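These notes open a run of structures that come right after.
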Structure 1
Amino acid sequence: MRAVLAFPPGASPTYVPIGIASLAAYLREAAPGCELALLDLNLEAWSALADARLLAFVRGRAGDFFDEAVYRDARGLWREAAGRLERIGADARRFLEEDEASVELAALLEAQSERVLACDPELCGLSLVFPEQILPGLALARTLARRRPGIRIVLGGASLSALAVEELLAALPELDAVLVGEGEPGAGGLFAGAPLASIPGLVHRDGAGLRRNRAAGAASLAALPAPDFSGLPLASYWSPEPVLPALYSRGCRWRRCRFCVHNASFDRYRHKRAAAFADELAALAARHGVRHVYLADQYLGAASLAAIAGALEERRAGLSLHAMARPTAHHDRARLEAYRRGGFRWLSFGVESGSQRLLELCEKGTRVEAIPPLLRATSAAGLSSLLMMIFGLPTSRDEDLAATLRFLEEVHPHVDAITASSFVLFAGSAFAARASELGLRDLAPRVLFRGANGAAVHSTRLDYREAGSDGSARPPRGALEVAAWEQRLRWLGGLPFLNELPAEHYLLYASRR
């Protein structure tokens, strides 16, 4: 079997795809007869669209990367490249619906299909991790099928858990199958050439129509090899030195937040042993010359963070790390200082709201009054903090917004970044199940695109309206709440420089402070 694992455009050019690196390591054991090539088409697209001056800067070959003024100047060129890629993504929808490609999209599809077909693959797996990759990835699938009849094209990745995949296969006949959920068990059979009907988690066509195979059970993380990044061009990513992702766990230990559907991509929660994970990170550093690693877990609890930090401190690993965490009192001063000694430099906290009523509605399991002391202690321990906020949560009222703004004013001096997102409702979430009692009306799945046969492909994201105080239906208030926060933020003097950076660059900067 000659095969390609490709990562289509739509992600950040700083992001090194851990998904295809993990599958590559697994397939070298599970399908040793497969001739496998990894292609980061996302990175190639960004680099083709970027000004040469920008590429030299982000790769550390020109200018002082750690001069904030110089970096801000380079962001102008970055925004130009981002705008071009965003337009290409929009053009991809028209290509899928009307079979018409803009000049820029046609050129990109030509170049990327050439890269894939140069490997002479029998099978091409497209990894779609982020929603922004879906339309460009589907446009590439159509182009590959037309240029190489008979090639088998299979989609996988976390973003597919937010799509009606049977609709996708019906609307796009160029696709052969979609692999849902965690990829290793199905990929092992797929890339070894097993019959489609035997591959766990595969949605595919057979003589009777579409068939969804039963998923395999969750693989033990101890039984899976560490990601193998050797097939990716690490020196070409948009960072002056490699910044790689790693995973200690899969799934979410908490699993109660009523707005969340992230666990649709995973089986049950499980994690590695801290000592084994520290060894994995040390080997990663030695093999690739890596000093900076961000943990892509949904979040790590205080006990896990402390265990990992302790194991890394014992090994004198010399790494700088980032992780996401829940803002609870379990992160006491002693633990925060232990995180720092072990190499952690930045923690992102899922705060969501400064209204205790809304946190309880979401079942976050956190207390507003415990968060400001935590953030002050985090800063005192020498760790950078980023807060992730959600505005316009169901039933949010003016008094909830006021509580959130007061909270953010209080913690603003102690944090380095705050993300402000509008609430998004997904089918399958606990909030969607309780929509009527929460005053959410007129729910309708969002149309991603319509195939050439007119068949709609829906996302699991739901459009909706809210019940106003007078009983009338109104648009969701998330955008209005974000605007109120942005206005208040200007009065506070804005956010520090780190708020502007992609995750990899944030970690590089935080590690030098």
Structure 2
Amino acid sequence: MSNQVPPTTQRTHKEIMIILSGLMTGMLLAALDQTIVSTALKSIVEDFNGLSHYTWVVTAYLLTSTASTPLYGKISDLYGRRPVFQFAIITFLIGSFAAGAAQTMTQLIIFRALQGLGAGGLMALTFVIIGDIVSPRERGKYQGYFGAVWGLSSVAGPLLGGFFSDHHHILGVTGWRWIFYINLPFGIAALLITSASLHIPKVKREHKIDYAGALLLVSGVVALLLGISVYGPQNGWTDTKTIIAMTIFVLLTGAFLVVESRATEPILPLELFKNHTFSITSLLGFVIGAGMFGAIVMLPLYLQVVKGNSATTAGLKLIPFMLGIVSMSIFSGKQISKHGHYKRFPIVGLFLMIVGITMLSTLNEGTPFWKLAIYAVLIGMGLGFSMQTIVIALQNSVDFKDMGVATSANTFFRSIGGTIGVALFGTIYANRLAHNLPIAVAKLQATNPAALAGATPEKFAKLKENTSVLKTFTPELQTSILHAFVQSFHVVFLSAVPVVTLGLVFAFALRETPLRSGAAHHAAQQEAAGEAVG
């Protein structure tokens, strides 16, 4: 006897919330592991003596999770949501356990890549499955919870990473290894919940996997991410490795477009780009990703460098940002379900982000925390209004058969935007700092040479990698250097403003169409199933 719920069956609120608990647990794991490692990297590097390869602990996860995202959507369209989602959970759990048990830096990097492969499915399929079980009109009030999960992970990740790495041993196990082992009980819970409750009818289709398109897409994304997040920031944007990586990306992208235009069942159907809402929400996802990660990644850095906060304290001070995301994700979701209108929310959201990021450019050495908290809340509110809303608009506009690939494509573009944002604003910050520091030191030398006592060229060189050197300088030199850091942050935040403003233009271009109700949603499911069988 089958446990599958037929397409015509409407789920109760309680049934949906049970399914949601499994999906949110899976998504929390994937979102946490994007941030939890950053504060523990110092402890990991010290254990493995792997300073030269430490960035790969983050990059390996980013590469595989981003590159696999669009593949999961298409594969789940063909083989069903539950088995593919559970494959992602199991892959993530195996990667987590292996990463926790890693004995060398190389092993850790490989297992982080495996973790990322599972995370790509967790991130992409969560929104796809919600699109399957809840109509667009009702989806807002449920999808708001996922915005809350995203906000929680943005603060909890650095906090947990700091907590585990600050403890040398916990229950006889090295502290930092718990950042991976903590995933195991939650992952098993997500597996059990989805096994018991996630029964989505599998629509049988005649299918043919586009292996050539998949290979070109993954290879192209890997080349792009290597260029913008590894070689560019480390070796310079005119370095041979950077240029080769970006050239390979361009060539593979061209080949991918040719293959996809001829494929019987393309991994990313190019016809989707003819859909106005798909194209606009893809651009919005990209811009929101770039603006969010590009600006927010700098806040903890400002708090640690300029304010002298510890990693854990800096994480705690991001709570206002999280509260902004959580409150407005839930509020906007409920309002969309109540009134059926969604276009106003990304417009208001991106405007709030512009105001918040512009205000960040006024931060200085003496800015009180309450001011920073207001700016962070504004940015968080903007994200809460925007992130889930564009997914609802997208899912409402595409055919049911393309729900998986369209939704995962949106997640993919947001991830790519975030990666490019981090690389772009990180480069701007480094360039401005390299320009401002010598000027600040030269000015001080001209007016107060004694203030440079004990400041050797070696210490200045080390300053770029480790700001703890500041404590060895005279108070006057510390003040000048901190001002140079602040000036560099100003340029970064001001650079983010036009990027987010572009997003506001896209938000105004978004067309509002009536959201499908429960009855229309199930009718579309039946039609998709009928077309597949016929």
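I have -26000 for helix-only ellipticity at 222 nm (-39500 (n - 2.57) for each DSSP H run of 4 or more, over all residues; to 500), calculated from one of the structures 1, 2. Which structure is it? Present the calculation step by step, with values, prior to reporting the outcome.
Working: 1: -12000; 2: -26000.
Here the read-out was taken from 2.
Where does the value 20, 57, 23 come from, among 1, 2, when P(r) over Cα pairs in 10 Å bins from 0, in percent, for residues 121-192 alone is the thing being computed?
Values: 1: 20, 57, 23; 2: 16, 36, 29, 14, 5, 0.
Of the options listed, only 1 reproduces it.
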- For which of the structures 1, 2 does the calculation of mean count of other Cβ atoms within 10 Å over residues 97-104 return 12.8? 1
- Query: For structures 1, 2, which has the highest computed value of distance in nm of label points 7 Å out along Cα→Cβ at positions 81 and 273?
  - Reply: 1
- Message: Say we calculate relative contact order in percent (Cα under 8 Å, 6 or more apart) for every structure; which of 1, 2 gives the highest result?
- Response: 2
- Message: Once FRET efficiency 1/(1 + (r/R0)^6) of positions 89 and 449 (r between Cβ atoms, R0 = 35 Å, to 0.05) is calculated for all of 1, 2, which comes out largest?
- Response: 1
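Throughout, read-outs are computed from the coordinates displayed, never taken from laboratory work. All of these numbers come straight from a predicted model, not from anything done at the bench. Cβ atoms are built from the backbone, for glycine too; each structure is taken alone.
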